[in-house]
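Below: a set of structures, written as structure tokens.
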Structure P
Amino acid sequence: MKRKNSYLWPTIIALALAAGIFVGGKLNFNDSPEKLFTTNSKKDKLNRLIDYIDYEYVDDINTDSIVDVTVNNILEKLDPHSVYIPKQEMDKVSENMKGDFVGIGVNFYMYKDTISVIRTIEDGPSFLKGLQPGDRILMADNDTLYGENIPNNLVVEKLKGKKGTPVRLQVYRKDDNKTFSVNIKRDVVPIKSVEAYYMLTKDMGYIKVNRFAESTYKEFKTALRKLEAQGAKKLTLDLRDNPGGYLGIAEQMADEFLADGKLILFTKNKKGKIDKVFATKKGDFEDKPVYVLINERSASASEIIAGSLQDNDIGTIVGRRSFGKGLVQREMDLGDGSAVRLTVSRYYTPTGRSIQKSYDKGNKDYYQKFTDRFHSGELISVDSIKVADSLKFKTPKGKVVYGGGGIIPDVFVPIGSNESEYFESLENLGFLSYFVFEHLDGNRAQYKGYSKEEFVNNFRVDDILFEVFIDYCLARNIKMDFYAFEDKIKLYIKATLAEQLFDPNVYAQIKSGGDDMLKKVLELDKPTISQKEADRIESNN
């Protein structure tokens, strides 16, 4: 692999961060819309210009697109996180933040021009009607869903709908070489924000949260209770790659770890008004060891959790410096199906530090700072992190923490090698998942005898499957030193097989065997676990 390819992943992630980072809530002004949006000469000028173009311009122009461009240009000059959401994108954005949608409950690929089921959502409509991984969905009612150039949004449109409405599917089952019809009633399908949870050791639970949606706190509490029932007295909370979400959800989660009366954060608006948020008596995991994992893609609400615990001398923050987003947005409906998320205040951690990095030089420079961290060596050595003495703060127990540009962890874990991270980026982009799907599509029968426990403990990816993967990569012009990363690749193939055969919890559990941050957590926690237990976890896969 040429070195230039090693820089692909930070560029991709920077673009994703530009679209994904958000912390805030629904707009709730005390003033009425009439009072808030009074007529003035500046707004009249814009209205007159749009009308003038609409009626007099020599060519037909879509003035809606002009309005969209104008709104975007205005917001871009404010800050990187005030954004406009066009009406055609609003449903998808709303579903993601709400945490559910109405549909038939399947994960699928468009594989060789056909909808191919990866797996059904447990207890969802398709699961209850007996659809299986590998099934092909050919038709929905009278609409054909296979063939070349069928847009993905059309497929989704045919499978989604109002709750309780029926859809008749025509399905081909490859394993039995048969086609059959099934009637399914659409229902609410969750979009999980608690990606996985399991017992990392006999007394430590693990929870991975990928965003802060409306349903996240409820999902988190459910996972935490189940882990406590299995004996969890400690917790690893994984917030890596989590771009944020609703401020209130982050506050509720932080409250789980902080004693009554402890400051979680405070916000300050343009008028200098300060609103403080304190922990309550509701926390179920107070005074218990907690490790919070963060990295350079952990932002906004993730940083609120990490900062509130760090400033209150609770737990241990492990990983790399977080993104550095300390602005709060509120969402306002613009009346035509579109919306604006406008920055309305800044938030501060309990010691008074703002972790917002500078955006004085514009949005392009702002997101370039993310890739600059990669090239500066900051992700490899904690000594490369630039901090200013003027932004130094102290926690109640005297620990030094810094504001400006993110949360610096208590325990630093460097990023992997260029090739290792390149492989991680391929995995994150779904390349490995697609390979595993193709493999299972032709070899599903050989896995039918495994239970989850047997698969985790006994299955090994053999050299034959490893070589098949190499050929698959080379055929798609993916080149790297595969044999130098053989153990990691085999581990990830096994984890992805488990995800498609079973569920994301098994995937995360298996993948943990090659996770440097989780290894660091076990190392930090070794005084409280037996050496035998630590060795068993590390060598499990």
Structure Q
Amino acid sequence: MTTWISRVDPAPALPGPLHGLRFAVKDNIDVTGVPTTAGDPRRTTPATGHAPVVDRLVRAGAVVVGKTNLDQYATGLVGTRSPYGACSSVLSDEHVSGGSSSGSAVAVARGEVDFALGTDTAGSGRVPAAFNGIVGIKPSKGLVSTRGVVPACRTLDCVTVFARDVTTARAAYEQMVGYDAEDPYSRRLEQRAVPASYTIGVPDLPLDLDPEHAAAWAEAVTAAEALGEVRRIDVGAFLEAARLLYSGPWLAERWLAFGDALDEDDAVDPTVRSIVRNGASLTAADAFAGLTRLAELARQSEAAWAEVDVLLLPVTPGHPTLAEVAGDPIGVNSRLGTFTNMTNLLDLCAIAVPGPARSDGLPFGVQLLAPAGGDDLLAELGARWCGEPGLGLVTPAGDGDDEQDTVLLAVAGAHLSGQPLNDTLVSRGAALVSTTRTARDYRMFLVDGPLPRPGLTRLPRPTHAPGRGLEVEVWRLPARELGGFATTVAAPLALGPLELADGSEVLGFLCTADAARADRDITRHGGWRAYLAWRAHQRERRAAWRRFGHWASLALRRGW
């Protein structure tokens, strides 16, 4: 079984919230100096830089260790459509691993990495999770940049994350999220409220599941009843939307993305070629017809969200063998997308988590779905499902002013009172608690960005500069606003634990070590406001010299 396409010599880990965690990258996502094959060995040109999502993780302290196998051009849910070799489930050599993010899921399930990046257009961030007994988070579209990703369907593609538990997957997700002005499909998206108790929707009709899957599904519905109110709902619109993905105009989008690579070369998987070539004959009229039908189904599906917070579904109808896929490569693959294909079409987010094991020992996976912006509520419920401690994302009842429903956040630069970004705190209901200082061993650096701003890094000070900490303001932010606020934080800054002068710990704006350049160290000023005052004084001195320096010089020369 080929899990890896290429390996990378690990670089030293930078300080940050993911410090030292090892991760793998699906080989349709750029990693500096490594070819991005997308499963096509003819693609041999090394990437000149990290994809933004990889860069954000590296800056947060994670370490890339390699690029993983995939269904070629991310077209498939089986994990067998690769010239590098097929992948199987870690629990059975006879059963498929799921795809297209096959290698990433297997690397996580085997414990070779702490987490791994995949992509999900039709379910590729969830099917491999289900078939290997791990967690897969598929964010809302546009929350994670897809720049530096070989496209499958650009309007639907999402970068996803696999881990062995929800807590690790969520920690990586929080660093992956960030608006990217250079990605035309990137967007800022407010998170929905996270309820203390959930209403969980399940289908009101029998599902066409294989017998072993059906038994595990019945157990999963019973398990859901322990986590909230279970309500049966009509899922017909969801299932019909799923069938549009490969029978509608989105096949033409795949043709647009990589159709020019589908010649008769042996490097091209014949099943991928036969599927995607059908997109070449679709017309603009077909496209508008498909978009209209999707809009109708989306409107119909809205009724479900008036009744439930999340929708619980199996990830797949069954778990096929490698032999079954070889015998019917298109039909078996198509059936695997029954419950996943509609997610991006209907602008939903999702998390795949392990369900009750099948009686034959194979894993069974379920998925929780919610409308875009429901990422927080899915993560919280997913953690409870897996028996993990809550992630602290629950939105408080009432106005959110109680201390237990808030988080403390230290700001040191552009978010200070009177500074340009302070309104992004105030508009979210934040209140100023105090002005104080950091612990002594923090240093402040100017960092790159759309406006002047500093970042803090904990580094040893020179012995001749004992330090007294840096000025910060501590604000109390409603906990429900933290996820949305975090999406506004641009690299090289990230939110992480910050120690104050009194020894207490709060969240604060930290910068990665590579941004802590000695020539941009402004620690000596003691804080951002003092630095701004010094800079203003320097400007006044230069202006005064321009006004009066010439006359003073002339007077000296002439003896006036």
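Since every read-out is calculated from the coordinates, none of them should be taken as a lab result. Small disclaimer: the values here were computed from a predicted structure and weren't measured. Cβ atoms are built from the backbone, for glycine too; each structure is taken alone.
Some points to look at:
- At a computed -8500 (helix-only ellipticity at 222 nm (-39500 (n - 2.57) for each DSSP H run of 4 or more, over all residues; to 500)), which of P, Q: Q
- FRET efficiency 1/(1 + (r/R0)^6) of positions 327 and 351 (r between Cβ atoms, R0 = 30 Å, to 0.05) derived as 0.40 - corresponding label from P, Q: Q
- Source structure of the calculated read-out (FRET efficiency 1/(1 + (r/R0)^6) of positions 319 and 335 (r between Cβ atoms, R0 = 35 Å, to 0.05), 1.00) within P, Q: Q.
- Value 20.9, calculated as mean count of other Cβ atoms within 10 Å over residues 151-158, assigned to which of P, Q: Q
- Given 13.6 for mean count of other Cβ atoms within 10 Å over residues 71-78, calculated: source structure among P, Q: P
- Which of P, Q yields 0.65 [FRET efficiency 1/(1 + (r/R0)^6) of positions 95 and 391 (r between Cβ atoms, R0 = 35 Å, to 0.05), calculated]: Q
- Structure from which 18.1 was derived, mean count of other Cβ atoms within 10 Å over residues 175-182, options P, Q: Q
- Entry that produces 4.0 once distance in nm of label points 7 Å out along Cα→Cβ at positions 23 and 63 is calculated, selected from P, Q: P
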